[in-house]
Structure I
């Protein structure tokens, strides 16, 4: 039996968090593809930590029952997706790679994506994860909306 060919999505924390906390939208659609086993979630440790911090901040503004539900939904999502994990890049490499992207906090995220070479890096932060960064790294960087537009064009 041949292994299925997945579209491997490396999600920036803003897409992953948005897909968890939003009742609907393209962030959630990407996560649904991963949870259904149609695509593969690639989860960098640096992104996982940021998402968990964001979820705790978000949960703090909710009722206790809603906060518990958000955290439960997150854990269920991770179980369903069974993500491909990407460890932190080495600190020396992060310092040496600062020139690749304008925002220092995004260097470990970018290096994690480079380490696993996903089919798509999806983010809403196109100011930092720009076309220039995509050209420098060879990564396909887009928003969820851009991904779905590209995907739809292939079907026509």
Structure II
């Protein structure tokens, strides 16, 4: 069991940076605490028409890092999993491979995202292993809280 780990209840953008010299470029997100992460996977979008929304988790927390291209990410805190309000506050983020950062998505939030460039790739990390928890994923209509062209 991990001790003294602070779990944030709000989304948080964890900035990174890069270092460039004559050997190349080093990208980093040094303030990302990976002690809770159990699983990593990637999603690639071949074009900007693909929208993955809305998917929420009651228990699982996740972290998003754009590793290629850029993404628009939107989050909402779910107030009622069976009948969420129509006017929930939307948190807007733009993630870019050119600006290293990790977006922390705490449990209790639904997320959606779309690529802003062709062939964009998003790395997603989770604090639970695959199939470790049952019935945690809840899906909502992609147009429930927002349009995706803004």
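Just so you know, all these numbers are worked out from the coordinates, no wet-lab data involved. Keep in mind that what you see is a predicted model, and the values were worked out from it rather than measured. Cβ atoms are built from the backbone, for glycine too; each structure is taken alone.
A few points about this structure:
- Distance in nm of label points 7 Å out along Cα→Cβ at positions 8 and 80 - structure with the largest value, from I, II: II
- Comparison of I, II - label where mean count of other Cβ atoms within 10 Å over residues 32-39 is highest: I
- Structure (I, II) behind the derived value 28 of relative contact order in percent (Cα under 8 Å, 6 or more apart): I
- Origin of the derived value 1.15 (Cα Rg over 2.2 N^0.38 Å, for residues 16-55 alone; candidates I, II): I
- When helix-only ellipticity at 222 nm (-39500 (n - 2.57) for each DSSP H run of 4 or more, over all residues; to 500) is computed for each of I, II, the one that comes out at 0 is II.
- Structure (I, II) behind the derived value 0.95 of FRET efficiency 1/(1 + (r/R0)^6) of positions 24 and 72 (r between Cβ atoms, R0 = 30 Å, to 0.05): I
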